[in-house]
1. One of I, II was used to compute mean count of other Cβ atoms within 10 Å over residues 6-13, and the result was 13.9. Which label is that?
2. Kindly point out which one of I, II the value 1.00 was derived from, the read-out being FRET efficiency 1/(1 + (r/R0)^6) of positions 70 and 86 (r between Cβ atoms, R0 = 30 Å, to 0.05).
3. Can you tell which of I, II yields -9000 when helix-only ellipticity at 222 nm (-39500 (n - 2.57) for each DSSP H run of 4 or more, over all residues; to 500) is derived from it?
4. Which of the displayed structures (I, II) returns the greatest value of Rg/Rh (Cα atoms, Kirkwood Rh) on calculation?
5. When mean count of other Cβ atoms within 10 Å over residues 14-21 is calculated, the result is 15.8; to which of the structures I, II does this value belong?
6. Given a value of 27 for relative contact order in percent (Cα under 8 Å, 6 or more apart), calculated from one of I, II, which structure does it belong to?
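Since every read-out is calculated from the coordinates, none of them should be taken as a lab result. Bear in mind the structure is a predicted one, so any value in this text is a computation, not a measurement. Cβ atoms are built from the backbone, for glycine too; each structure is taken alone.
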Structure I
Amino acid sequence: MAKVATNNNFAELLQSEKLVVVDFWATWCGPCRMLSPILDEVEEEMAGKMEVVKVNVDDADEVAAQYRIMSIPTLLFFKNGQIVDKTVGAMPKNALVD
């Protein structure tokens, strides 16, 4: 199950040896709503290997600004607290898993 990040707990949620996929989204974003169930499915399939953290850009605006999020959905992939990859826009499951 995805964890919900705030301006206060974001850094703490990144501290994991697993891959952490951070989903920057908003309730009004159609592509974000399309991507959400795909992320849930991938997280379930990769249980123990990855975690999903959701950042609502309207609620956690400081985090969004810190990472210069200009378009959503944006996914940032973290390993040991460091960004290792980034994607912008909705994508099919097979593109996410690769």
Structure II
Amino acid sequence: MEEEEFSPVAALEASPATEVVVWCVMLLAHQARLHLGLIPGKGQKDLEQARFAIDAAGALVDLLQHRIHGDRLSELLMHVADLRLRYVEALKAPPD
């Protein structure tokens, strides 16, 4: 019996748009952490890229506010709020 190979495209095609947008928020949050220098040994600190990723994630969460609810929405809102706080802290930090 052959194993089926995972296909990200097939997974996206089988998912509702809301799930795809949540996935995009999480990808952008990861990018923001990477560019804020919060993932040791990975990437290079770039506050301009971090801010762009945070702003994009925030915009997508705004779009999701009437589509998802409860803990799931709260978690996304907390991720974005935390990233915004860490961005401001990074701006105030002395240069590396």
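1. Values: I: 13.9; II: 9.5.
Corresponding structure: I.
2. Numbers: I: 1.00; II: 0.75.
This value belongs to structure I.
3. Computing helix-only ellipticity at 222 nm (-39500 (n - 2.57) for each DSSP H run of 4 or more, over all residues; to 500) on every structure in I, II gives -9000 only for I.
4. Numbers: I: 0.92; II: 1.08.
Ranking I, II on Rg/Rh (Cα atoms, Kirkwood Rh), first place is II.
5. Numbers: I: 15.8; II: 12.0.
Among I, II, the structure yielding 15.8 for mean count of other Cβ atoms within 10 Å over residues 14-21 is I.
6. Numbers: I: 39; II: 27.
For relative contact order in percent (Cα under 8 Å, 6 or more apart), the value 27 is produced by structure II.
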